[in-house]
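Dropping the structures in below, format is structure tokens.
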Structure 1
Amino acid sequence: MHSLWSSHLPLAHAARPYHSWLCERASLTQRWQKASGAFRVLPVRQDLLAPFADEYAPLGMAPRRRAWVRDVVLYCGGTPVAFAHAVVPVVPRGPLPHWLRRLGRRSLGTLLFAHPRFVRQTMEYAVIDARHPLHSRIFTQRDPRQRYWARRSLFSFGAQRVLLTEVFLPAVLAF
């Protein structure tokens with residue numbers, strides 16, 4: 001599978017309104033809390049699953065291995081503004097899978113930006129369209145022709161890694 005991800009910020013005209021979200025280095029959770037005062041997380045899926053084909057290499061995982069996968073919808077007030085997809089390999093062993101399973105309705109950002117041992121390694125950008133499996137997994141009720149701007153960050157915690165993909169919905173532009 002050819003990767004849709006690039007280390008370069010998308011220059012397309014349609015991406016420009018999303019640049020401040022795509023480039024944000026601080027916690028998006030805190031930014032949304034300040035913008036709306038009513039930020040919440042709705043967990044959609046959390047299980048031991050096979051990552052997407054384009055997630056194995058950044059995580060240093062062998063193909064067909066399973067990892068802890070957590071999908072959530074992020075809301076400002078009653079408005080969905082983004083979808084977050086997190087993948088944590090089960091090897092090497094450590095606290096990350098346990099922490100991920102216990103997040104509940106809290107965002108992963110509350111953990112990533114609160115603990116000083118988390119280090120962002122890389123940030124990549126993509127357009128999520130029908131070619132990417134996230135499109136159908138997340139956006140089952142939306143137009144299949146719709147394209148969404150996304151970023152993914154690889155964080156390390158010692159020898160452990162977490163790959164976090166954040167897909168921005170058009171409503172985010174109101175915040």
Structure 2
Amino acid sequence: MNAAPVGIIGEITDVNKVMSAAEQIRDAGYRQWDIHTPYPVHGLDKAMGVKRSILTYISFVGMVGGLSTALGLQWWTGAFDYILNIGGKGFFNWQFSMPIDFELSILGTAIFTVVGLFGLCRIPTWYNRYQDDDSFKKATDDVFVITIDAEDDRFSAEGTQDLLKRLGAQNVHLVTNHA
């Protein structure tokens with residue numbers, strides 16, 4: 001059986017070392033890597049070079065879609081399809097449609113946000129390639145775990161392990177997939 005490399009994994013227990021390591025890994029040019037933490041760490045995304053999410057734009061499209069649907073439906077039914085003169089009002093007045101416009105805007109935003117979040121996070125993902133590694137399991141308890149994937153252009157088994165050791169990681173080892 002040939003063992004294909006999945007990546008390199010290393011453990012760090014100090015949050016300050018994790019922040020420094022993230023900046024140095026980012027500056028070294030690695031692109032396919034992650035840090036798994038037992039609790040949220042403020043500023044870690046910036047240190048890793050993670051770009052801003054497009055989720056706000058997806059939500060905005062949902063809001064515009066919901067508002068357009070509300071206005072279009074009200075215009076179609078009131079001014080075109082089922083014309084009724086009620087109290088001398090115009091066939092389509094946007095002032096009276098505000099509650100419906102608001103509600104459908106919120107509904108569109110909510111639906112697009114949830115669907116967009118699931119898509120961006122690749123939910124459902126039923127596994128992680130590192131999930132069977134003992135070091136990776138420690139990330140849910142008290143250890144910060146750095147993983148650098150073998151698909152990264154800068155990856156080399158020896159060089160990447162040396163980098164993590166220089167950054168203060170312990171228990172640095174190669175994770176393989178026994179296929």
Structure 3
Amino acid sequence: MKKSIFVTKLLISVIFTLTILILIKSSTSFKNTFYKKVYGTNISFVELKKLYNKYIGDSDILDNIINTDTVFSEKLTYKKEEKYLDGVKLSVESNYLVPISMSGIVVFIGEKENYGNTVIIQRIDGIDQWYGNINNVNVKLYDYVKKGTLLGEADQNLYLVFKKDGNTLNYEEYLK
């Protein structure tokens with residue numbers, strides 16, 4: 001029963017994707033509108049998941065199919081915190097293994113000025129969380145990551161920034 005529901009949802013998703021591709025190919029105005037919406041604005045994966053759940057149904061069946069057991073399951077620990085630019089600088093041990101604070105989708109991996117190698121995760125609550133000064137990154141772009149799993153390593157300093165809709169949020173609320 002669960003397998004047939006999964007196959008049905010998969011087929012609906014494929015039909016939807018093919019319909020979008022056909023419309024893009026056949027209509028210049030649709031193509032321009034689609035590109036403006038997709039590439040011109042920040043895509044909220046939280047909103048996409050809400051739409052998916054509303055029209056297709058909950059995606060929990062994937063959790064039953066994919067093994068999501070993790071070996072690394074830690075909480076964020078640090079010695080000291082201090083305000084830094086848009087967020088906070090946390091003093092951590094050398095080669096500190098950084099855990100992910102909340103599940104979400106990796107939307108950026110790369111250099112950010114003043115933050116070094118940065119990973120941005122769009123959390124399931126819609127907040128973009130930046131992790132700066134990350135080495136040996138353990139995730140890939142567009143991975144769905146779970147709370148407590150290994151993000152990478154930080155050497156003595158870990159920078160965190162919390163943003164929503166382009167606005168910087170008070171980091172103190174998210175370190176509790």
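Any read-out appearing in this document is the output of simple, stated calculations on the displayed coordinates, not a laboratory observation. Source: prediction; values computed, not measured. Cβ atoms are built from the backbone, for glycine too; each structure is taken alone.
Before moving on, here are some points about what is shown:
- In this comparison of 1, 2, 3, the computed figure 35, 10, 8 for semi-axes √(5λ) of the Cα gyration tensor in Å, for residues 56-127 alone is attributed to 2.
- Test item: distance in nm of label points 7 Å out along Cα→Cβ at positions 104 and 136 calculated as 3.5, pick one of 1, 2, 3: 1
- Here helix-only ellipticity at 222 nm (-39500 (n - 2.57) for each DSSP H run of 4 or more, over all residues; to 500) was derived from just one of the structures 1, 2, 3, and that gives -10000; the source is 3.
- Winner on relative contact order in percent (Cα under 8 Å, 6 or more apart) once structures 1, 2, 3 are ranked, highest first: 2
- Label whose coordinates, when volume of the Cα convex hull per residue in Å³, for residues 32-95 alone is calculated, return 201 (choices 1, 2, 3): 3
- At a computed 34, 21, 13 (semi-axes √(5λ) of the Cα gyration tensor in Å), which of 1, 2, 3: 3
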